[in-house]
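Colleague: In what follows, structures are represented as structure tokens.
Please treat every number below as a calculation from the coordinates, not as lab data. Since the structure is predicted, the reported quantities are computational estimates derived from the model, not experimental observations. Cβ atoms are built from the backbone, for glycine too; each structure is taken alone.
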Structure P
């Protein structure tokens, strides 16, 4: 087995997007104008990042679980098409059809419903705990952890800490995938922390912090906190040589499309940033690369349907870098 740039740990999912004019309200019928629960795209945080990095010709080790057996053929074909290891894919029971329904209003806001979630709750034995083989972690230079299946949360972070590999944590406001104690372990071990404004506020409330930047004082391994702000750009907070905290801001790269589809854009940002890191770019350029890759995701429906090749990514990145 060769060396890998990244091991990506998380989930794959089938995603159905239902488009409505305004978000549902109690006691009021909500017409769905397009989309169907019978039709779905392949997505999920773990798969989104794996697909983006593999499309950029990086060596990726997928360690993924999934809850919808309909996705099985796609996932193994995906690994074979990109020549990725398959032993990190853990199949669900044959009767498993848990899927994700996203309700999208006319302003592109989302409400996410995860079906059959009772089987994923802590204490359920419907899904088996995934075995974390040493090669899953030891053969890669860096680990990227997204929201895992809840039953895998504690074993995953414990295995990552034992491996001593640097960790990029991609946040999700989900107390089942990231239970309190496990999340604190991840936050105080990780090298990079990705999250949006809502997720950073969640961290503050969950651990009674004055600011998410307080994590720098409790985690010696934390180097960068990367916060995405949607169309307002992104901020990277870094520990400087004097022990202080510096902020680097980058602009939001605009998609080359009039229609915007925001599903998976955050995962696109993480992927572009980590691509830049693997290629030795500055932190500022890593952030702009994240925004650049995210702009491609925004241009089409489906979180992995419009992923750029390395050449396309760098061409658009170069244009925006000059601005």
Structure Q
């Protein structure tokens, strides 16, 4: 098992632990992952964790912010992957039509939200309205935002009529970009660094037959699938205050043309919600002879061969998440593979 290193938020190393009861990670391609570690109360690391409120747990390339502690016969540490810190900054409602002169791309919008959330938070008056200038008390000087790489311009504006945390906005915009994301707790350079995860092909075959996988589980459902949706828009100034609107994607016809009711109350949000109303299919399998960070990464597009009954096929799947368990008695990796349409 790899060493556990404990740092404070100022990148000071507080402790190194080589003997841990267990360590479990759930990391995600485009979302916040989780961590759970169990430690002996008699060990030095328990005192360090209990004495410091703001700590980061590092195990190899895996990183998490400690969000909770449970003390019983042993110490259980609960955490979230470092991008969880983006849930702690909120963007009030906004429209890109009032920020940018023309239609823009999701990458530009996301980088704008990161700047407003961390590096250039605006000053606000006593009522919360933005005023000119940067709030230096809230600005995070060592939060690093990447340079733009370019993305396709959208054909419509992007807006939110309610407040959202930056992580929620990041997930929605990364979906439009076909990218994932993470924040790296960079100990060497002493900074919090936002990074995109780009899908890339990896020809490592995952299958029972190639001896790289076991305990295959395939799941699929069309429970939430829809290609059209209705959403209500509320206008307090109109006589008929609620109006209903319809949006559609895809070319399904006849009995295959399915509708749904969307909870969003604006076109931009409704489009994003409808995008998620698709057929879902995923594979979970434990791996052997393959190691995360060496043979495969989050965002890799890998060929998967599976056979059930008389059905067998090889299809490409995106590594959408990974569950990693490490104990002295049992250790394994279980990637979560999401169907990817190349």
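Colleague: For structures P, Q, which has the highest computed value of FRET efficiency 1/(1 + (r/R0)^6) of positions 188 and 220 (r between Cβ atoms, R0 = 25 Å, to 0.05)?
Modeller: P
Colleague: Now for a different question. For distance in nm of label points 7 Å out along Cα→Cβ at positions 52 and 252, which structure out of P, Q has the highest calculated value?
Modeller: Largest one: structure Q.
Colleague: Rank structures P, Q by volume of the Cα convex hull per residue in Å³ and report only the one at the top, that is, the highest.
Modeller: Checked P, Q; max of volume of the Cα convex hull per residue in Å³ sits with Q.
Colleague: Still on this model: With mean count of other Cβ atoms within 10 Å over residues 60-67 derived from the coordinates and found to be 19.0, which of P, Q does the value describe? Display every interim value, and only then the final one.
Modeller: Details: P: 26.6; Q: 19.0.
The value was obtained from structure Q.
Colleague: Then there's this: Comparing P, Q, where is Kirkwood radius over Cα pairs in Å, for residues 124-211 alone highest? Each step should come with its number before you reach the end.
Modeller: Numbers: P: 13.6; Q: 17.1.
Result for Kirkwood radius over Cα pairs in Å, for residues 124-211 alone over P, Q: largest is Q.
Colleague: Of the structures labelled P, Q, which one yields -9500 when helix-only ellipticity at 222 nm (-39500 (n - 2.57) for each DSSP H run of 4 or more, over all residues; to 500) is computed from its coordinates?
Modeller: This figure was derived from P.
Colleague: One of P, Q was used to compute mean count of other Cβ atoms within 10 Å over residues 76-83, and the result was 20.5. Which label is that?
Modeller: The read-out was computed on structure Q.
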